[in-house]
Structure P
Amino acid sequence: MPNFKLTLCYDGTRYRGWQKQGNTDNTIQGKLEALLSRLLSQEVEVAGCGRTDAGVHARGQVCSFRAETAMSCGELLAALREYLPEDIGALALEIAPPRFHARLSCTGKTYVYRVWNSETPNVFERRYLLREPRPLDEDAMRRAAALLCGRHDFAAFCSLKRSKKSTVRELRRLELLREGEELRLVFEGDGFLYNMVRILTGTLLEVGRGERPPEDMAAILASGDRAQAGPTAPAQGLTLWSVAYEKDRG
């Protein structure tokens, strides 16, 4: 049975996140599986590279699925573009190797958190930004970011109280980029824990506002205690930017 790789973008504002849920059909995965099953006249299960939370957006979410069909990739892609809701976009579709799996084959992800650091309202992009009108000490934030990079146990930056799986991750890049009145926080790593990027963002914003010193990062990591880190930043500022696979690296 052919194995497909599908790349999507979506505005997560009105959805309950990526993962389908029994109590609602208002999820990205749920909408996609329902449409594919209807288009291909068979039950289709879709595996995403990750589970974005309610309200989080994606510029390059990758998913995979298996299906028997006489439709070409171009024909199926055109049908997806026609029938998906206008806030979900099918970017690319291709036949993948038999062993490809969107999540298990993934070697890295990049997230971007956008902060509108200005007293001036940004009406037209308000769904994709966190508004922070107070001045931010970006040098202090960069010093804190440097202490967070590398391979660490990020249990203190995870909302799950208990996890049977390892909470060790490699944060390969944490960069602050200033674009006019917007501050972008770029996170690149081998994987991310539940709410990890949003908690890292909330903690760095505390540093930027002078509410804690950059040097606190080492102690927070060592504690493994969620209560030691900052607040979870709101969902709307976060976008899954891109997903990497083995052939993309090097």
Structure Q
Amino acid sequence: MRLEEFFTEEAGRIRFTREQASHFAKRVAGDFNPIHDPDAKRFCVPGDLLFAVVLTLSGLQQRMRFRFSGMVDDADELMIETTSADARSLVDGDGKTYLDVECAGERCDDAEATRALICEYVSFSGKTFPHILVPLMKEQGVMINPARPLIIYESMEIDLATCDLSDPRLELSDTELEVNGRRGTARLSFRVLSSGDEVGQGAKRFALGGLQPWDQAKMDAVVEEYNERKARYAESA
């Protein structure tokens, strides 16, 4: 993956076209959420692309936490602002923050290892729906609203014992969905492997809104439509 294909950066200013963001979602993350389509009315840049760009431009450290706070579209021009030795933010020209990053520990200077970890995490994260989330919702007896699905990427964290990474891989270690009425909070925990040995762990958190009682037929239709979108893209690629 050449991440530079999916954003432009000039004099510290970062921009995304709709086509760049959409291709990243589909080609790299395997994410076919309609909100990332170039012609989507409520289009937004994938959170995993923001994560990947910040990590690429500002570097990987042993302990990092990413907190998302806004939706980015193709009109936004962003920059990485260093707020302290252990913190940075992705902000626009008006000072609005879209992503906060807290970091600590050793800096990882191997660009190829960092790139490999980014690719592995993005691929892992892109499998959230339907592979991980659908069974998790079924277990809790709830589902997103098929007419207005609301899934908000809230945060991601990673904790590495070492920055000496070789062939990094992620493995799902635990899943949790806490339901509170029509809202839910999900956590996907993972292990980080280097040449097959565990060297760290992390977690992705996201919020669900508009939850309703589980309906197998309705959810089957949602998944079928999602898979059809994926197949159509594969045919046109």
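Every number in this text was worked out from the coordinates using simple rules, so none of it is lab data. None of these values were measured; they are calculated from a predicted model. Cβ atoms are built from the backbone, for glycine too; each structure is taken alone.
Across the set P, Q, relative contact order in percent (Cα under 8 Å, 6 or more apart) reaches its highest value in structure P.
If you work out percent of Cα pairs over 29 Å apart for P, Q, which one comes out largest? Of structures P, Q, the maximum of percent of Cα pairs over 29 Å apart occurs in P.
Identify the structure, out of P, Q, from whose coordinates Rg and Dmax of the Cα atoms in Å, for residues 79-190 alone was calculated to give 17.1, 46. Comparing all candidates, it corresponds to Q.
Match the computed value 18.4, 53 of Rg and Dmax of the Cα atoms in Å, for residues 71-134 alone to one of the structures P, Q, and report its label. Comparing all candidates, it corresponds to P. The maximum of distance in nm of label points 7 Å out along Cα→Cβ at positions 95 and 143 over structures P, Q, that is, the highest value, falls on P.
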